[in-house]
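Participant: Okay, got some structures for you below.
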Structure I
Amino acid sequence: MPRLGQIATAGVAASLAIPAAGLVARNATGDGTCTKTTVAILGGGMAGISAAQALTNNSISDFLILEYNDYIGGRAQHTTFGKQDDGSPYTVELGANWIQGLGQSGGPENPIWTLAKKYGLQNTFSNYSSILTYNETGPSDFTHLLDEYNEAYEKASANAGRLLAENLQDQTARAGLALAGWNPKHSDMAAQAVEWWNWDWESAVSPEQSSLIFGVAGTNLSMNQFSNENNLVIDSRGYNYIIRQEASTFLKDNDARLRLNNHITDIHYSDDGVTIYSDDGSCVSAAYAICTFSVGVLQNDVVTFTPELPAWKRTSIQKFTMGTYTKIFMQFNETFWPQDTQYFLYASPTRRGWYPVFQSLSTEGFLPGSHILFVTVVAGGSYRVEQQTDEETKAEIMQVLRDMYPDTTVPEPTAFMYPRWTKTPWAYGSYSNWPAGTTLEMHQNLRANAGRLWFAGEATSAEYYGFLHGAWFEGREAGYQIASVMQDKCVEVYNDGTQFCGETRPHYEKLHGTSPLQNYNVLNGWATSSFYSSAAAAAAAAAAKDAE
């Protein structure tokens with residue numbers, strides 16, 4: 001259900017990261033001399049590795065991958081947690097965790113599912129029907145609200161398709177759901193919990209902050225095009241094992257083309273090339289570069305671009321949303337919750353999204369006997385727990401669990417941890433979300449190149465933003481498109497007959513609003529001039545005339 005792979009770029013201390021096994025890279029040296037390469041790939045997550053593989057497939061082997069961390073995988077990050085009976089730790093995923101939308105017989109297959117099968121990645125079906133509901137008094141059956149929400153969502157989904165097809169104005173998901181019959185009162189905490197389970201848990205932001213058109217489309221394109229199955233990865237090698245294995249098909253051990261622990265500070269770009277500077281004094285001079293930074297990194301000005309990115313690019317970056325999705329892991333000395341159930345939904349009596357979704361890993365098919373339970377918070381809930389100590393957060397969660405199971409002696413956890421996504425300088429969040437009112441053209445400006453600096457990642461995928469397969473598709477497409485430009489040839493990326501023939505990605509310098517200036521009049525409830533200086537009025541009049 002949750003996105004990025006849900007992608008969540010893991011923003012945790014290096015001590016939580018497990019170094020990539022097998023594939024070791026040389027680190028950059030700060031001798032002040034720029035290394036020259038044809039293509040610099042900025043980031044070694046799914047998009048970066050997919051881009052490098054695409055270049056390799058087009059006989060371009062002169063590239064460098066510059067990765068911030070000491071491992072390949074980006075926001076698909078895992079760590080060790082708790083203890084097994086033999087004293088060895090379990091592996092849990094801090095970020096990407098699901099394979100979402102597997103594939104259908106005779107239909108297209110999710111490339112992440114293809115890789116999972118190829119490399120034997122251990123995963124288990126997430127059964128969203130395996131759910132029990134609770135409130136502050138203990139078990140409370142409000143599962144009928146799940147059916148009511150789903151019925152309204154189907155209507156909202158149909159309306160979203162109509163808005164897209166007829167080029168009508170977008171709505172917030174909140175408005176779309178209300179118009180479809182789902183409009184719970186703020187005081188109906190059971191309904192608020194059901195809505196959180198269905199929307200916030202997927203998008204990492206609320207319906208008020210989400211586009212109806214693209215929120216629905218983003219889910220439908222994965223679940224309807226591939227399938228509505230979601231599998232949770234529980235592999236001890238980590239979800240990013242499939243990324244590391246794909247990288248090993250074109251990178252040798254100790255390959256100089258992979259530079260780990262490389263912290264980029266400045267990027268100079270033009271129509272002639274790109275130069276990348278890192279904090280160790282090293283630099284790379286490339287004919288082309290593919291930037292796979294998260295939207296969160298771009299929004300927080302972690303890296304300085306010279307010249308400043310154009311206004312259309314900066315606007316598109318700030319227009320998009322970076323969501324935060326935080327999994328809080330607990331291990332106990334026993335499984336005191338129902339062992340045959342995967343999910344437990346809690347409706348707080350006073351606060352929406354207050355530790356609402358608990359998930360058992362101690363269930364058959366996952367990590368039975370592990371006594372591991374985790375709870376997820378997003379958005380404001382994530383920001384709040386990030387500011388707290390582990391002890392403060394643990395105390396809040398334990399009170400919720402004791403409310404949920406009043407007739408059970410709930411023990412203190414023997415292990416407890418969670419990442420702090422938005423405090424990580426290479427992530428600043430988990431995965432992207434499409435805000436209401438953001439058009440396809442606005443999003444295209446996010447993915448369009450600026451000179452020879454290209455962009456790729458889950459956020460640049462119009463179809464699969466927020467999903468790990470979105471990063472795979474976007475990295476691959478960027479690699480193929482650059483190969484097309486460099487080699488002056490046509491390439492087919494998607495096996496559907498569509499070809500790229502040396503074109504760069506289009507962008508839109510000027511995006512007009514929906515209401516021309518002449519419509520700001522008394523008939524439309526706008527009786528007062530919007531401009532209180534003669535200069536502003538003259539400029540507005542000239543702009544209106546130019547628009548005619």
Structure II
Amino acid sequence: MPESDRFGTGSRRVSPLAAGVVVAAVAALVLTMLQHQPAAPVSQPQAIRAALRAPRVAQILSGSHWDKAVAGPIDPHLEQVNFYAGDRIVAAVALQGGSKATQTINFREMQVPYGDWIAYQPAVLALLSVLFVVMAGVSPWRRIRNLDVGAALSLLGSVLVFQHRYIDISVLAAVPGMTYLLLRCACKALGPDREPAASTPLLAVLTPGLDPARRVRWLRGLFVVLALVFLMVTVTSFDAVDVTYAVMEGATKIVHGVLPYGHMPPGIIHGDTYPILSYLLYTPLALVAPVSNVWDSVDAALAVAVLAAVMGAWAMFRITAGGRVRARPSRPVEAEEAGLRAALAWLAFPPLLITVSTGTTDVVLGAMLLVALLLWCRPAACSGMLALAGWFKLAPFALLAVCLAPLRGRRLACALAAIVAVSVSVLVVVVALGGLHGTSDMIHAVAYQFTRGSIQSVWGAVGNATVQPLAQGAVLGLVAAAMVKLRREPQIASDRVRMAALSAAILLGLQLTAEYWAFLYLVWVVPLAGVSLLADARGGACEPVVAPTALSHIPDAAPAIAA
């Protein structure tokens with residue numbers, strides 16, 4: 001019997017739901033057994049007393065009306081003490097060995113948590129919100145897409161609450177919107193393929209006097225204006241987030257021939273916890289603008305964040321509008337308008353301007369994932385891009401499983417070869433910089449992300465970490481169910497929109513169940529959810545794929561997916 005026939009027969013005996021439930025149950029059991037909290041250097045009362053004795057703490061707390069202090073381990077050697085006035089955080093103190101203060105933060109003197117103050121202005125956020133609704137919404141209003149728009153826009157609430165120092169409430173405020181989008185994206189990806197109800201873009205309803213060609217010209221101009229706004233707001237930002245300094249410091253170490261892991265300067269706690277590509281990508285900037293401490297300029301990294309946001313918008317345009325047809329000199333005007341609406345909706349997503357103004361690498365990751373989705377018809381290219389994204393931030397490695405699931409034969413071999421080539425190249429750099437023990441140094445440093453202690457997570461906010469392994473198991477079950485579904489029905493993988501939805505669902509699940517969460521991470525998933533739920537994608541399909549039993553003579557018929 002041909003290999004594809006054997007595969008088709010075997011795959012029908014496995015239900016995606018059954019596979020997901022089994023994997024979720026086993027994973028939850030294993031993760032529960034492995035779960036442990038980092039051991040604190042000293043007890044909570046001792047840590048609080050040590051923090052109160054630290055320099056400047058008494059002055060910082062004076063007049064703050066603080067009424068609560070919470071201590072928790074960061075790692076076996078570091079402990080953090082947070083002081084609250086009600087639910088608002090007032091100050092934070094990091095203690096080495098439970099006694100020596102290594103970092104003290106006065107949140108009351110900070111105008112904004114991080115990023116540029118202009119991006120937080122109510123008028124700016126209101127204008128961006130209106131533009132987001134106009135670009136993504138449809139008429140009539142009783143359409144599920146408008147509910148999707150509302151769910152995405154609700155995530156702004158988490159940012160606003162965080163701005164006013166309500167840390168726990170900020171995390172919990174994002175849970176309803178993220179959970180809704182996770183379920184919607186999962187159903188979109190793995191459920192029945194239904195045609196959406198007839199609707200008209202809200203922009204067309206609001207501008208009935210403009211013909212499509214003229215509307216496209218206006219949208220192009222608006223795109224340029226928004227890009228300039230991002231540039232002006234970001235390059236004038238004085239409050240870059242700590243990860244921006246960390247990657248620039250690590251890149252500077254690489255320029256000097258030193259592996260960042262274990263050799264980072266003081267100032268950023270665990271600044272070496274990122275995969276090596278996070279630092280390598282910024283080495284060209286470190287050559288001309290090295291960073292050795294938090295007082296150095298990171299303007300070049302801020303410019304990279306702007307470039308990544310614009311590149312993500314371009315990828316949104318290309319995915320939605322589709323490529324140019326050789327027989328025609330230009331795209332249909334309707335397709336170009338749909339692409340521009342999608343790109344502008346992404347740039348108008350209110351938290352994006354704030355996130356870009358922090359200089360965080362999360363914006364770069366969002367662009368990498370969109371480029372991977374754009375390359376999805378090319379197995380080697382899209383798999384290689386996902387591997388690059390995984391070596392930049394770990395989360396995209398989870399997408400490789402569903403990327404490879406529908407592939408067979410030569411396409412699978414090419415995709416695996418691309419992943420191996422990227423990974424080997426990265427590891428060669430690590431060994432060249434750090435010697436044979438460089439790889440183990442990197443693994444040890446990056447492993448902190450899986451063992452870290454943090455109150456800034458869903459589980460820290462609710463004060464119950466015992467349920468976390470169950471939720472993590474459910475995410476792994478979703479991945480397993482998706483893999484079986486794609487193996488059984490590879491024609492699903494021919495729909496880029498559904499694969500974008502699946503990728504968004506997996507990444508949302510990872511964020512909700514992680515040890516640490518910040519609103520900066522939303523830029524990983526909102527563009528993918530936007531492609532699947534909020535855009536009129538016209539370039540979403542590759543060549544059609546039929547069931548493997550009907551293609552037993554073509555072993556590599558299933559297309560690749562990029563996300």
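Participant: Going by mean count of other Cβ atoms within 10 Å over residues 225-232, which of structures I, II comes out largest?
Facilitator: Of structures I, II, the maximum of mean count of other Cβ atoms within 10 Å over residues 225-232 occurs in I.
Participant: Which structure, out of I, II, was helix-only ellipticity at 222 nm (-39500 (n - 2.57) for each DSSP H run of 4 or more, over all residues; to 500) derived from, given a value of -18500?
Facilitator: It must be structure II, since only it matches.
Participant: So Rg/Rh (Cα atoms, Kirkwood Rh), for residues 241-392 alone, computed for just one structure, reads 1.10; which one of I, II is that?
Facilitator: Only structure I yields this read-out.
Participant: Another question, then. From I, II, which structure was mean count of other Cβ atoms within 10 Å over residues 201-208 = 15.1 calculated on?
Facilitator: II
None of the figures in this text is laboratory data; all of them are computed from the coordinates on show. Since the model is a prediction, treat every value here as computed from it, not as a measurement. Cβ atoms are built from the backbone, for glycine too; each structure is taken alone.
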